[in-house]
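Each structure below is given as structure tokens.
Derivation of every value follows stated rules applied to the coordinates shown; laboratory data play no part. Since the structure is predicted, the reported quantities are computational estimates derived from the model, not experimental observations. Cβ atoms are built from the backbone, for glycine too; each structure is taken alone.
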Structure P
Amino acid sequence: MRISAPRSATRPPRPYASQRFINLLAQMCLAAALFVPLGAVTYAINAGTRAGGDVVVEVDVRDWVALDAALAAGPRPGARVDGAGASRTELRAWDSTLAEQLLSRAGVALLGVCVGLGALLLARMLRSVAAGEPFHAANAGRAATIAGLVMAGGLASTWLPVVAADAVPRRVELAAGPYSPVDAPAVQFSLPHLLAAALLLVLAEVFRRGHADARDLDGLV
């Protein structure tokens, strides 16, 4: 009587992602590496052509009564606010400077560049995985660099708009003293950015150790 091994013992493990799917993801990352920075930088450059027109920044309102009184007190290059009563609102001001316009969108541009560089590195990582070399020598450095890009992009997208939000109220004399009715929003770094960067650093360590183990095994053979 012949006893066959259970099918579960002989069947190869099913891959979580096929080679074709991984290559498709790599191609999508390459497309993102080209078009995302291009679109983001174009969007920021377009703001430069709007110098002299409206500039829009987000501000925190300390006192709506004082803000309404300040806006009604005299000429303030067409300054107006949207969303009356909210603690955070949009301030629009006419006669903007080139620096104000560029700063209002510079965060988007730098974030787009970081996304593009990260997508390019991710595409190379995916191609090495599809080629059967997940622990390629360069993958640890690539993952660590992407973690740095996540941190840099997240900080740029929050810090640069705050710089613009500080400059515009000063120009229209809404933030001239300690009792100004508006403030620039505080710089905040989002928890998802921190978690993503931390996970990528852990992934970089996994790649580093995997490459070291694979190199040791090759030395024993």
Structure Q
Amino acid sequence: MRALTFAVQHRGVDLVAMTAARALRGPLGLGSRLVELRRQEAKVLEIGGSASSASGSTPLTGTVGDWAAACTRVAPWFNPNKHRYALFEARPGALAAARQEGGWPDPWLLRLVSTDRPGPSGAPPSSPPLDGWLALPQRPGAYAVTMAVWDREEPERALPSGSWPSPQARVLPLVLWTLAVEARSPQEALQLAEEAAVTRSRERGLLVRPHVEGWTPLGDSRTLSA
């Protein structure tokens, strides 16, 4: 495994996402064009390295089961009473990108390798791994855009104390915001989502504070038409 991403979302109502969605639909003017807003907290796990060496970076050791067990044991990361988790195999290079040493890997999340959510997602087989886990509503004329957000001042950290398959791995904490929006084209959807997400004034943008946070859209917008 080159890299992993451990992500969690709330089992029930995510009050942060619900409040943000109300603000985006109301004061910020998106209205019914905002179909859905989802928030996940994620931890990117990589062996540290620069963007120039990402393609040949040292892979993480250990099995998927080892990593899933280690991540779910970290109480600040995962509460089984509140969260569902997903562990994705990922392309390396996200840590370097957060350090402004290169672009974000594309594609980034390669496949879902472990989750505690039973049953199929109902997403089309060709859907990106994140969309399959989120099970976004299918709607003609709607597109999904995911923004990855991180701390600009301290993007990466050491692993918490504990037993880890690769103790030298580094952690990049992220918030993943996925906006499902109605738009006339994939390009318009991406523009609409970025304008809604990135704070430019009191009336423009809500989810990303660009003076203290780094951010990037994860690839292009994805259609939600069945």
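The value 3.2 for distance in nm of label points 7 Å out along Cα→Cβ at positions 75 and 99 was derived from one model only; which of P, Q is it? All intermediate terms of the calculation are to be shown ahead of the outcome.
Values: P: 2.3; Q: 3.2.
Computing distance in nm of label points 7 Å out along Cα→Cβ at positions 75 and 99 on every structure in P, Q gives 3.2 only for Q.
Of the structures labelled P, Q, which one yields 52, 18, 16 when semi-axes √(5λ) of the Cα gyration tensor in Å is computed from its coordinates?
On the way: P: 52, 18, 16; Q: 28, 20, 17.
That value comes from structure P.
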Which of P, Q yields -22500 [helix-only ellipticity at 222 nm (-39500 (n - 2.57) for each DSSP H run of 4 or more, over all residues; to 500), calculated]:
P
